[in-house]
Structure I
Amino acid sequence: MNHRVIFRSVGTVLCIEAACMLPSLLVAFIYREAAAVSFAISIFILSAAGFALLSIKTPITRIYPRDGFAVVALSWIFVSVFGALPFMLSGSIPSIIDAFFESASGFSTTGASILRDVESLPKSILFWRSFTHWMGGMGVLILMIAILPSVNPSIINIMKAESTGPSPGKFVPKIRQTAEILYIIYVLLTAINVVLLLAGGMPLYDALLNAFGTAGTGGFSIRNASISAYDSVYIETIITIFMFLFGVNFTLYFMVFKRNIKSFLCDEELRFYLGIVLSAIVIIVINIYNTVYQSVGESIRYAAFQVSSVITTTGYATADFNTWPVLSQIILILLMFIGANAGSTAGGIKCIRVLLLFKIIKREIARINHPRAVQTVKLNGRIVDEETLSGTMAFFFFWILIFSLSVLLVSLESKDLITSTTAVIATLNNIGPGLGMVGPTGNYADFSVFSKAVLSICMIVGRLEIYPIMLLFVPSFWKRSSI
C-alpha cells in the first residue's frame, strides 16, 4: 500500500472538483446571486486541500490494485463531502447530513433528494446539483485520467476500481486515450441531447441541466414535478430515448465508430437489455390501459418513460407509479435491481451479471442432467473464465448482504415496509425514487439523521459496486506491502 501516492491522487481529484465548480460560479455571476460567494469560498477550500495533498512527496509513483481501490473509495467520499459545501455555505441546505446526502446523491447519480421545493433554490445551486450528476456519471477518476498531461500505465488499476461491471479494460492501447474516447462519446451524446431538447422549446438552462441528469442517469430535476412539469410528449420522448442510450455500454458506441456494426448488434448484454425494456413496457401498458389511462397512446407514453428511467436508474418521473396496479409496481422494482449495461452511466446489478447468473444456473442444471459432460459458460461466443463467474456470484451475494443489513438499519426508524425497503433499493441501486413515502412525488426529508447517513453510504457503495468502500474497513487492506 503506497499511502503517499494514494493521497496525492486524491489531491488531484479535489483540484479537479474545484475547477468543476467554476461553471456554477459563472452561473451565479450571470444571475447575480449571493451564492457566488459560497462557490468562491468552496473553490478556495477545495484548492487549498487539493494542493496540500499534492505537496506530498513520493519516490514511488506506481499504483497497485489495492492502491487503486483506496484512491477510488477515498476520492468519492472526499468529493461528496466537499461537494456539500456550496449547499451549506449558501444556506440552501443548512443541515450537514442533508447537504452530504444531496451531494452524495448527486455524485453517485442517485437522484434521491431531501428537498421539498427545488424551484426555490438559486439557479447556480441547482446548476451545481445537476452538474454533480454529469461528473459522477462517467466517473471523477476517469475524468482525472482523461485530462492529466501524463499518465502512469499502472493507473489502469484506478480505472478498473471505478468502472462498473465485471472485467473492465482498455479498448485502445493507451489508458489516457481510452478515457479520452469515453469522455468524447459522453460529451457528444450530452450535446446532442441538449440540442434536441432546445428544438422542443426547452430553455437553454433547463436543457443543460436536464441533459446533465439524463447523461449521468441521475435524475435531479429543477422542477418539483420533475419532467412532467413540461407536459410535452416530444420532450418526454427525447429523454426516454437518451436515458436508454446512456444505459448502453459505451464500448459498443466505440464499436459503431469503428464501423463494427455486427459486434454491436450481436452483443448479448445489449440484446438482453433491449428485451427486458420492451417486455416490461408491453406488460405495463397492458396492465395500466383502461385502469390508469384510457388510451393506448397515453399508456405507452408513461410506461416507456418510467421503464427507461427505472432500468437506467435515472429516476426522472412523469407519473406517480405509486398509484399504478401492483403488477406494474413489482415489474418496476425488479428493473431497479437489474439496472442497465456494464460500462454505462447507469447503476443497479447490471444486465451482464444477471445474464451470467442465468447462464450459471443453466450450466448447473445441465451438470445435474449430464454429470460427465464438460459444461462452459459463453458470452458473445467466448468462454467466460471461472474467476469472472465466481466473482459475479460473490458480488450478488455481497449485494444481498449489504441490502439486507441496510434494510434492517433503516427499519429501526419504524417507517412502513414499502418505504423502508424501496428506499434502500433506490439508493443502493442509484435510482432515486422508490415507493411509498419515497415515491416519485415524495422525498427523503422525513428520514432521521441516522437513516440518511445509512442511505448516503448506500449510494456511494452502490455507485462503486461495493468493494472499494468495503475494503476501507478491512485492517489488513491498509498494511504496507511490496506488491
Structure II
Amino acid sequence: MVQFTPAQWTQLLDYLQKKHTPICRQWFHDDLTAGRLNGGVLEIHTATPVQRTYLENRCKEPFVDAAQHVTGQLVAARFVCDRDPATPDHEEPVSAPPHPAGPGFNPPPVPAELAQPRPRRAPDAPASADLDEDELFDGESMVLSPDHAFENFVPGPENQLAHAAALAVAKEPGTAYNPLFIHGGVGLGKTHLLQAIGQAILEARPDTRVLYVSCDDFITQFIACVQRGKMKAFRNRYRNIDLLMIDDIHLLTTRDRTQEEFHHTFNALKQNDRQIVLSSDAPPHEIPHLEDRLISRLGSGLVAQVSPPGYETRVAILEAKAKMRGFAVPPEVIAYLAQRLDSNARELEGAICTLHGHVVLMNQPLTLELTRSIYQDAAPPRPKMNRATLDHIVDAVTGYYNVKFSDLQSRKRPKSITEPRQICMWLARQRTGFSLEEIGGYFGGRDHTTVMHSLNVVENRKSTEEQYARQVETLLAEVDGRVAV
C-alpha cells in the first residue's frame, strides 16, 4: 500500500483537463483528494456523498484513464466519502452505478443517492414475475449533480419566485409550499432547482429519504410493476419517502392508470406531510388530458414560473458557468455571448464548454476575436420590440394563406383551414402573453388541450418538413415586422 503523491495528483488533474475537458470542474481541485493506492485501486476522497455518487456514475472512466496514465499501471479508481455509510473502509471498488433512490427505503433509512443496486439482469434473460425489486427500479439517469446546487444557481427577475420557494422548501420540507410546482421552457433552471432542493435537504438531514425521478421513469416503473404483479413494491418505493421530486410531470397526459396511481401516491405523501416537488413545461391547468382532480392537487401548493433570462442574468449565468469550470473568461467575451445568445441557460453553458474546449485542445488564448470566429454563424439577438397582438398575427396568416378570419374561428376542419389556424395559435403562443385558454377562446372557443395539440403539430412539422418550417419562419418574421412598424 502506498500513498498517491501530491505531484501525481496534480498530474492526474492536469491530464483530465487536457483529455477529458467537458467533465472537469473547479471542485475537483477544491474538494477531491487522493488517498491510498492499494492492490491496484486508487482511492479518491470526496467532500460530500453527492459528489461521490456523481463521480461514480458520470466520471469513473475518465478518472481511471487518468490514473493509469499517471502510474503507468492497470489501476482502478474508487470514490470514497467519509460521511457516506455506503462506502466503508473494507468495500471493494464497484463498477455498477449506485441507484439514486434505493430499493424501497425499508428502515433503517438510507440517503436516497447512497444505496447500491444489485447487478442488472442479463439482456437475454427472460423477464419474470419474481424479478428482484432492485432490477425493477434499476436506472442511473436521475443522479444528483454537484453542478446543480443552490450556490451555482443564478437568481434573477425571471426566476425570483421559483428560487425563493425552492430555498424555503429546502429549509422546511413538508411545511412550506407543498407541493412546489415549477414550470417553464427548456433549459431555464427547473431541473437545477429540483436537484438543489434535494442536495440542500440531504446536506442538512443526511438520513432523509429522497426519491428523484423523471416522469418517464415513473411511468415505466409503474407499467413494469403492473405487468409483474409488483405493485406492493412500487407503492413501498414511492410512498415511504420524505421527499419526492419528479421532472417533466406533464408526460402523465393520456395515461389514465398512471394518473390514477400518481393521484394516490400524491395523497399518501401529502397526508403525511412529505414534500413533493414537480417540474413541467406548463402550469397544471395548461397540461392537456390531465384529470381535473390532479390539476387541483398540483395547483394546491405554490406554482412558480421560470422565464428566459434577460441580459443581466445571462451575464451572471455565463460568469457562474465559467467559474464552475475554473475557466477565466474576459468580460468582453462574456458581454458578447450574452448579447448573441438569448434563449436559455443550457445554451449559455454550452457556449462556455465550447470555448473551454477550443482553448484547451487548440492551445489558443481566449480572445474576443476567437469567440467571434466560433459564433459568427449564430443568430444575432432579436431586436427588442413591442409585444405582438392577435390582430397582427391574424392579418399576417390570413393574408399569406388567403383565408377568412371567420373560417379560422369556425369548426371547419379541411387542411386549408386547420393549417393556418394551428399556425395562428403557435404564433400567438410565441409572440403574445396570452394563456392557452385565451388563445383557444379567441379562435372559436376551443379549449387549452386543442391549443396544446396545435402547438405540438406545428413543432413536429417544423422539425421534419423543411418547406413548412420556412413558411412558419416567414410568418414569424412578418408578424415581427408588423409590430416593429
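Rule-based calculations on the coordinates, nothing more; no lab input. Keep in mind that this is a model prediction, so the values were computed, not measured. Cβ atoms are built from the backbone, for glycine too; each structure is taken alone.
Here are some notes:
- Which of I, II leads on Kirkwood radius over Cα pairs in Å, for residues 362-425 alone, largest value: II
- A value of 5.6 for distance in nm of label points 7 Å out along Cα→Cβ at positions 10 and 234, calculated from one of I, II, originates in structure II.
- Relative contact order in percent (Cα under 8 Å, 6 or more apart) from the coordinates reads 18; which among I, II: I
- At a computed 39, 18, 16 (semi-axes √(5λ) of the Cα gyration tensor in Å, for residues 186-369 alone), which of I, II: II
- Label whose coordinates, when distance in nm of label points 7 Å out along Cα→Cβ at positions 66 and 194 is calculated, return 4.3 (choices I, II): I
- Value -15500, calculated as helix-only ellipticity at 222 nm (-39500 (n - 2.57) for each DSSP H run of 4 or more, over all residues; to 500), assigned to which of I, II: II
- Structure responsible for 23.9, with mean projected area of the Cα convex hull in nm² calculated and labels I, II on offer: I
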